Structure P
Amino acid sequence: MKTIYIMVIKSFFPVFIGTLLFFILVWQLIDVFGNITRYLTKDVSIKDIGIIALYYVPKCIIFSLPISLLFSITYTLGNFYMNNELISIYGSGISLYQLIVPLFAIGVLLCLFMFFFEEKVAIPALRMKNQVYKRVLDLPEPYSNHNVAVKAANNRIVYQASYYNDKLKTLSGVTILERDDSGNLIQRIDADSAEWKEDHWVFRNCRVFSWDSEHEFFVEKIKTELSLDKYNEKPKVFQKLTRKVDEMEFTDAHDWIESLKKAGRPYQGALSEYYKKFSFALTPIIVILVSCSIGGLLKKNVLLLSLFLSICIIVIYYVAQMLSMTLANFGYISPFWGAWSSFYLFTGIGIGLLKLART
């Protein structure tokens, strides 16, 4: 068996490395030519374009690994079958399940590699790439926000503002509802504007509604300026949600999602992307199951058929994942199933195909 395993690995790795380099180049060309008009308009130098491309390489590796693995396994097994080596292996009493043991081991190692490489290398590099990209194209960060609502103090304080100006750190058209632990209204504040001062908000031209001494009626008070330390929700929670989970390490992403939950802001999309970090890292498992099932079916035109089938399968998988993620973002399914449903579906298909494969 050792000799067979060495033969499989020696046949697999050159194809895998060559395919990986090819698809990295494809992703780079897509990125460069997709932005070529902007680069020419802003007179971006070749050096800056090269820096952007360099920072994009780690992410290209992550994108290219699944399809490269799928193609290389399909091609390797198809080539064995075309040369009648697969028939000889089966005839010697070695089953397909035994034959793919080294390939499966490689897939498990690639799962670990994808997760940690993305966390430690690809994500920091992608952030740097986006920073350079925005700098050379002079793209502003749109942090100001319209019609924003934020919950604070364990949902006891609710802020609503018609507009948040991130540059000035001000709110316009502000309404604050303050409730007790049972959810009963304690106080309402309507203010024309609010400004962040050091560690709390200062409200101007306010109408304050609170209970009278006997707790029977709401009493209105007019205040030119109102400053209370308890209204200290930081300006960043009012910003437009421009942060992307795919640019955060998983610990930062977890903290970001928790902050969204506490602020009462939409978090389903971010949570789906968070779960996707883990499901995407396991993509090589699906790839191995499917490629080992179909690899032994190719007798002729192995190169073209392997490439065609690899692209088709990857496209179908990503479209299914995109659809489930979209459903999760709109709340039709949970964020967990948005990220994991495609993985479970294609894992089941892969296991089914592997059981039906010629052994």
Structure Q
Amino acid sequence: MATKILAVLVLVALSFLLALGSGCGSSEVESQPYGPPQVHFPQDEGAHPESGIEWWYLNSILTDPEGREYGAMVAYFNPGLKILSISDIEAERSYPEVSFSIPYYAEGTLDLGWGEDDHWFSTDVESLTYRLEANGAEIGLSLDLSSLKPPLLVGGDGLIEWTDESSYYYSLTRLQVEGQIELSGRMIDVEGTGWMDHQWMDSLSQRGWDWFSVQLDNNTEIIFWQIVNPDESIESRDLTIMFSDNSIYHTQDLTIERLDSWASPTTGNEYGTLWRVQEEAHDLDLEITARYPEQEVRVLEDFEGIDFDFWEGGTTISGHLAGEEVTGTGYAELVRPPTDIPEDAPNPWE
């Protein structure tokens, strides 16, 4: 939400460019009234080259025929950044890969290309079905995606406040996923459930975020986040619910609390691994638990003088909504952008 990754990757990219080149039942509560939609299909699935920053993002929890679980996440950014990660949940091992290149983005339809091997494209506009093929040096995936619900216009109309200004934002909150992942030299048949984000805006600030997607077992999805200032004070919070009947509820009146954390032995960074979100109007009270702590992604570890690391991984959900106990699965993305990019920082595209 934005990993999508991680828009912050885009912030890093733009910083480089500046430094180097130029100075439960929803029927009990009525739906809120929203303004006219700010996102339109299918044309807004494609690229928006007039925007300074844009990304397409997928997370998914997948199961092989033996019942072993995996996490898979991929995100493509304009400017040209890509992150691909496969996690073996039982082994508690993550395999992230980050690359820089010049991608291909089509306008008016979802059709993304990266190098010779990656391709993410719409296979049927009306039914919201897609094909995604993404490859790294040692991992990869080849997935068919089919949306089981209509697009969620985040915030009710698809226009929200992000770190610096307004952002267009929609999600496909419940994707049926089938295909294969490549891990440890093996091709593994998998199926499961995914979540897609697409977000575009003019710019980012140096604020970070704690972002969460939630897929409950009662066919309700929730997206929420908090924008975090460099001094760790909270700038804003936001939450949108899509209920099982596809009705929408949006609010900025919620609390997000970090209950436990994990410190990376590599970087010393501390990340929340147990969270609580509460919202009074719908009697929402959920705990979000990391499937395992060690899911740190080191983006620029090969570049001296720049520290940019974040946490991205699968979660489990428990609690209650509208007076009923609920469980589910999700993803979390915990991002703090680098605050100082040296003027002589290396160019990742060279």
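Bear in mind these aren't lab numbers, they're just calculated from the coordinates by the rules spelled out. Bear in mind the structure is a predicted one, so any value in this text is a computation, not a measurement.
For this structure, a couple of remarks:
- Label whose coordinates, when helix-only ellipticity at 222 nm (-39500 (n - 2.57) for each DSSP H run of 4 or more, over all residues; to 500) is calculated, return -1500 (choices P, Q): Q
- Comparison of P, Q by percent of Cα pairs over 14 Å apart, for residues 41-80 alone - largest value held by: P
- Between structures P, Q, the greatest calculated value of percent of Cα pairs over 39 Å apart is seen in P.
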